[in-house]
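Here, each number is a calculation from the coordinates, and none is a lab measurement. The model shown is predicted, which means the values in this text are computed figures rather than measured ones. Cβ atoms are built from the backbone, for glycine too; each structure is taken alone.
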Structure 1
Amino acid sequence: MQRINLSDAQTRRRDRVAALLRAGKTAAAAELGLQLDKEVRNATRRYTVRPNDKLGAIAQHVFGNAELWPLIWHANSAQIKNPAILPYGSTLTIPLHPTSLEAAEAIAEAQHGGA
């Protein structure tokens, strides 16, 4: 599954995995691919909510796409009951590398109402 929001170095490593697979070097591709997956799967960053913050603005800053705000909401559902109301001063955990499927689902959710 493709992940979004990868750094340039991570993108180069992903492309290297693909090249190794095309060259038939499956063991090397698997090793590099597993290392990369482990690195990005659970990568998060912390964000402290400021006055007047909105999930869409935070998503725009982190992902470059405001419609990915449901990713942040769902990752913090224990403290955000209403996506339109962010508890000032709270610390949010933001998943840095969602899969393309997770991103598509978040965009669909955002387009059908929300913060």
Structure 2
Amino acid sequence: MGLPYYTKTTIPFISSVVIGTIQLGATVDYAILMTTRYLNERMSGHDKKEATLIALSTSMKSVIVSALSFFAATFGVGLISSIDMIGSLCMLMARGAIHQYVYSTSCSAGNVYAL
């Protein structure tokens, strides 16, 4: 949300609430998917490192598909929308989808390993 300040872009006042809620929901889904897989692998007898690697390698396929689908849908609507508020919100969500993907593939693995 800080990027529009530096680019001198005006965004709707409600965008932080809307974007935050949607992005939180999607990121929590990714975390639940990876954590569940990690816990299943730990119960199967794998050590932390093996369980993390298995959880990461199996969960990331779903995360990639979900993040890219979310990005494509919101980016497409953002491009074709003639309503400024909708276009702005969709472009922010598209950018957030990429951020979610990067976080989920990099930081989540470390958080799961810390369990």
Structure 3
Amino acid sequence: MIREAINCKIEKLEITKVFYNDENTLLIDSSLMDYVGMDEYDRVCVSNLRTGQYFELYVLSGIRYSGCACLNTHSNNLSKINDIIEIFTYKYMPESCIKNHNPKLIDMDKLDKILLY
């Protein structure tokens, strides 16, 4: 049987820009995407720690080492600049592989100095 499992979780990522349009995407620094194994157009689940809202978007690759986390959304109540979010990605795998699967869990408070500078 195929199951969905968490692939990675990025904690404490700060929103750097917000654009209100119909894209529903999250533009992230490509160095961070490479580090956690995200691909452009992966579906991501986002939790806003300020508002408690949970929503899904697609991820786009931003400029490497820029530190960007830019939200492009049609709704002006999902997030604001400087909001702290958590991002979750999932992948499908056989049930027999679930026990040996180790998702990447990343805390930006500890990681940003390594990746972005």
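Where does the value 13.8 come from, among 1, 2, 3, when mean count of other Cβ atoms within 10 Å over residues 4-11 is the thing being computed? Label of the source structure: 1. From 1, 2, 3, which structure was helix-only ellipticity at 222 nm (-39500 (n - 2.57) for each DSSP H run of 4 or more, over all residues; to 500) = -16000 calculated on? Corresponding structure: 1. In terms of distance in nm of label points 7 Å out along Cα→Cβ at positions 20 and 52, the structure with the greatest value among 1, 2, 3 is 1. Quick one: Rg/Rh (Cα atoms, Kirkwood Rh), for residues 44-91 alone came out at 0.90 when computed from one of 1, 2, 3, so which one is it? Derived from the structure labelled 1.
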